[in-house]
Structure P
Amino acid sequence: MCQNRTVRSRNDHRGMSFSVFTVVIFAALILVAGLVVDGAAQLAEHRRAQVVAAQAVRVGSDAAAGARLTGSTGARQALESARDVLRRSSLDGRVELDAGTLIVTTTSHTDTTFLGLIGVDHLAVEGHAEGELIPD
């Protein structure tokens, strides 16, 4: 009986290139998944920051309009109302009045899921809205 055996030497590296290829492809897929998942989370948080900034401007403008009915400029009421919206939203931000324009800027961040594997722990976002307080 004849047996056919294949003898491999110790320096036989067949199959190793496939392993390296698999590792590289797996790392690339993790990176792409991180960009998709964490990018979507950043977009959602950006949308939230933008909505809160716009809401603060609307509420501030409404408060100023009510104050103008009583003869006041409404600037103080606009600033207080816009700041109150920011406080209730739990976002950081800035409210200012410049030449009759109410400006609200919100800042936040979102923690990453996949990108933390490569050292990116959070992504910053900012929202911005402006509204002109039209005098009577």
Structure Q
Amino acid sequence: MGAPGVVVRLVLPALLVLTSFNPTGYSYFHYAKLRLPSSVDGLFALVSVLLLIAWVVLLRATFKTLGSLGVVLMSLLLAALVWVGADAGWWSLQDGPTRTWAALGVITVVLTVGLSWGALRRKPATPAPALENPSG
């Protein structure tokens, strides 16, 4: 898996997570909160279904690759790293938006690892070395 594959496997989960929810107020969650339950139209339904499909595909791939225990362990590892960063003074987890961004980052990394783990575990197909003819 080359650099473009890693970038795609990072960008897709990040787009899905941050499009679904983020603390800036510009996300599907905030859009839905304004629209529901009164004004649902076809575009809103289409976007909702597309986001649902994307979440199902990414979650299914992640759980298939890492398993439930792997997802829990990866989440715990990343949460501990966030905690260490807070203890080291790199960031503060006292305010809500910072905690939210940290949680969104953990979710994004778990989904990225879930998408990438299968490709990382697979050995690349390399051709067998050519045997030299000893008789010349």
Structure R
Amino acid sequence: MRTKIQLRFADVDMARHVHNGAYLHFFELARMALLGTFIGKDHDWRTEGLILARNEVDYRKPIHLSDHVEVDCWCSAIGTKSFTLDYAVDRMKDGKRERCADGKSVMVCMNYVAGKTISCCLKLGKPLWKNTTATS
């Protein structure tokens, strides 16, 4: 799933490039776009939802306010109660994609009413497996 990112002035730090913390926001936008393709708008996130257990970011090249940025998001692993999403943050330059960062998130399936982790492979497994490769 590819998501276009609208850079904001607030994303830029004193060094005039996108602040490292903004990349986690980019991941969230891409993650929600991916999940929105198979989790309905009427889903009750207060009952069954996801906990972000881990984020990783590998920064490769700086992004600047005038750059056109897109984030690819796909599932790279599914466990019984968690899954891993991978991200590729690219900017378009001279008609070509340049990798600016890579990342991962581990998401844990949670029943908030019971206060326990739950199996997610039955509900999310098939749709996630359909999204196991990066957009080319």
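Structures P, Q, R were shown, and volume of the Cα convex hull per residue in Å³ at 133 was computed from P. One of P, Q, R was used to compute helix-only ellipticity at 222 nm (-39500 (n - 2.57) for each DSSP H run of 4 or more, over all residues; to 500), and the answer was -25500. Which one was it? Working through the options, I get structure Q.
No value in this document is a laboratory result; all are computed from the given coordinates. Because the structure is a prediction, the values reported are computed rather than measured.
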